[in-house]
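For reference, the structures are reproduced in the following blocks.
Nothing in this text is a laboratory measurement; each read-out follows from the coordinates by a stated rule. Small disclaimer: the values here were computed from a predicted structure and weren't measured. Cβ atoms are built from the backbone, for glycine too; each structure is taken alone.
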Structure 1
Amino acid sequence: MTLPFAGHPTGVGKEKDALNDEDKIESAYRFLLADLMPFGKRAVIQLEHGGTDDSIEHYRTVTYWYGIPAASLVESDTFQVGDETSEKAHNYLSPDASAPYAITSRYEWGVDTFHGQAIYPPTTDQGRKTTGTSEFTVKIDPQNLGVMLRRKLDYSFPNQRAEVFVANAGQSGDASAPNWQPAGIWYLAGSNTAVHSLPKEELGPAAHDLVISNRCFRDDEFLLPKDLTTGRSAIRVRIKFTPVHTPLFPGNPEPELAWSEIRYDVYSYVMPSFTVGSKSGSISK
């Protein structure tokens with residue numbers, strides 16, 4: 001199979017039929033054009049060899065880097081949910097939110113242990129969950145060309161969906177403040193629970209087996225358009241939870257649904273400035 005963005009081309013089926021060394025190679029490729037990974041000064045990219053990184057196959061990959069002289073996505077604020085000082089500083093308001101609770105888990109990074117040695121030990125963080133609304137104020141660069149919100153969350157709550165609104169900083173968001181502007185739908189499908197079905201017979205009835213991962217930490221991002229952010233040094237963000245009632249399989253009991261928020265990192269898109277020798281300037285359109 002050879003397609004524009006993914007494929008699994010193979011050589012000959014038997015080694016004796018190979019006309020050259022290339023005929024002995026089985027390869028796979030996937031171009032992740034929609035999954036670009038922005039980074040700052042450095043990036044660590046690793047390949048996992050097999051399910052527990054113990055495979056002896058030779059892997060080779062190509063990475064393309066597209067760079068500019070300076071950062072165009074600059075962190076402008078961080079809001080730690082569940083921290084009293086941070087919540088007060090960001091005017092956090094969530095009437096239906098739970099009390100802060102501790103979460104001990106991992107990200108989807110790799111194996112927990114390898115030959116008895118902990119590779120990615122669990123860490124503990126705290127956050128809240130809500131089935132209502134959350135509001136908070138964050139700082140942004142007034143010369144921004146848009147803003148990115150990055151949320152750390154508890155992925156044990158499935159299909160987290162919310163409507164996002166933006167207003168001038170300081171607005172409470174009640175009926176007397178009609179300046180809320182819709183910014184879109186923030187949706188993260190799935191959860192750390194999956195369903196496997198391995199029936200005893202090829203055409204037998206489905207045998208649902210729920211598999212729960214111990215990786216509950218996840219980062220998810222949402223882009224705010226520049227017409228809602230440019231010219232403002234701070235904005236008020238409103239998150240309205242809208243549940244998605246989709247069971248893993250027909251007849252499966254619906255799990256608890258909620259919007260999870262542990263931390264919000266705020267980044268402003270800006271035109272980068274740069275210095276060459278003794279001259280300085282900026283990149284413009």
Structure 2
Amino acid sequence: MPDVYVAPVSLKCKICGGDIVNNYLAGTSVCANCGNRWAIADLFPDYAKYQRIIANITKANDIVESDNKAASANEAKLLFKTSVIECSKFNDPISSDLVRICEEGQKKADLLAIYAKGKGYFDKGSYNSALSTLSKAKGFRDSEAMIEICKEEIEKKRKKDIPWDVVFSIPLPAAVALFFREVCHWPWAVCILLFLLGSAGLGYVLYKGGVIEIIIKILSFLAAGPIITFSILAYAFHVPTAISVIVAIVAPIALFIVFAMFTEQLSVFTNKKN
């Protein structure tokens with residue numbers, strides 16, 4: 001059970017005069033100085049009127065401390081809000097203390113919602129999403145441990161994907177280098193240096209990951225076919241640059257259209273046969 005000790009405004013220990021702190025969920029009062037204990041009901045004769053509110057707060061706290069579902073976090077927040085509304089009917093130190101407990105509880109319920117979402121990503125192996133989400137709930141339950149595991153798994157995946165990062169880092173710098181070679185007539189040495197620098201830079205970006213990694217991979221995939229086609233036509237068969245460019249662009253599009261039409265016809269034929 002979480003700590004919910006709150007010092008009343010005016011109560012003092014009858015034995016030593018020390019401040020009394022209340023554990024409202026446990027229903028006990030303790031002197032902070034000498035340690036003597038009392039039942040809160042003995043100090044506040046009308047304490048029974050808070051029983052339903054305290055029961056709701058206790059239930060909400062139990063949810064926050066033990067449940068792992070985002071829906072449960074919403075349930076806990078609703079219980080805390082309801083308790084605050086009910087506390088507003090009483091204008092006394094206890095109701096004010098209970099309202100503060102509810103406000104702290106709502107913050108924990110918010111953390112539970114974030115934690116539950118992050119844990120869902122974690123359990124599915126979506127470590128990047130889990131890391132981003134759990135970082136917003138640091139210190140809540142075992143979020144720190146999961147964050148460290150996410151970092152380790154992300155680093156493992158990065159190292160595993162290095163060969164693919166190298167492959168995807170080639171097409172775009174190659175396209176730029178060929179452009180400066182064929183259009184601007186830059187020396188081969190300069191174009192090769194430009195290609196190497198660009199490939200190294202893109203390789204590092206791909207290694208770091210993120211949204212830009214996806215964009216680069218898509219562009220590289222789309223550029224790979226035309227670049228290979230152009231290189232074969234222009235340098236292996238010495239086809240003029242303009243014609244090589246046109247064929248390199250048109251050929252993949254034409255192949256894609258033919259493949260799509262063939263797939264559609266094959267699907268129609270299969271449906272008729274069935």
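If helix-only ellipticity at 222 nm (-39500 (n - 2.57) for each DSSP H run of 4 or more, over all residues; to 500) is calculated from each of 1, 2, which structure is the one that comes out at -23000?
For helix-only ellipticity at 222 nm (-39500 (n - 2.57) for each DSSP H run of 4 or more, over all residues; to 500), the value -23000 is produced by structure 2.
For distance in nm of label points 7 Å out along Cα→Cβ at positions 232 and 264, the calculated result is 2.7, so let me know which of 1, 2 that is.
2
Comparing relative contact order in percent (Cα under 8 Å, 6 or more apart) across 1, 2, which structure shows the greatest value?
Ranking 1, 2 on relative contact order in percent (Cα under 8 Å, 6 or more apart), first place is 1.
Going by mean projected area of the Cα convex hull in nm², for residues 48-191 alone, which of structures 1, 2 comes out largest?
2
Which structure, out of 1, 2, was FRET efficiency 1/(1 + (r/R0)^6) of positions 120 and 248 (r between Cβ atoms, R0 = 25 Å, to 0.05) derived from, given a value of 0.05?
So the calculation was done on 2.
Looking at structures 1, 2, which one was distance in nm of label points 7 Å out along Cα→Cβ at positions 104 and 184 calculated from, given that it came out as 6.4?
Going label by label, the one that fits is 2.
-0.63, -0.82, -1.14 is what came out when log10 I(q)/I(0) by the Debye sum over Cα atoms at q = 0.08, 0.11, 0.16 Å⁻¹ was calculated for one structure; which of 1, 2 is it?
The read-out comes from structure 2.
Can you spot which of 1, 2 the value 5.0 was calculated from, given it is distance in nm of label points 7 Å out along Cα→Cβ at positions 56 and 136?
That value comes from structure 1.
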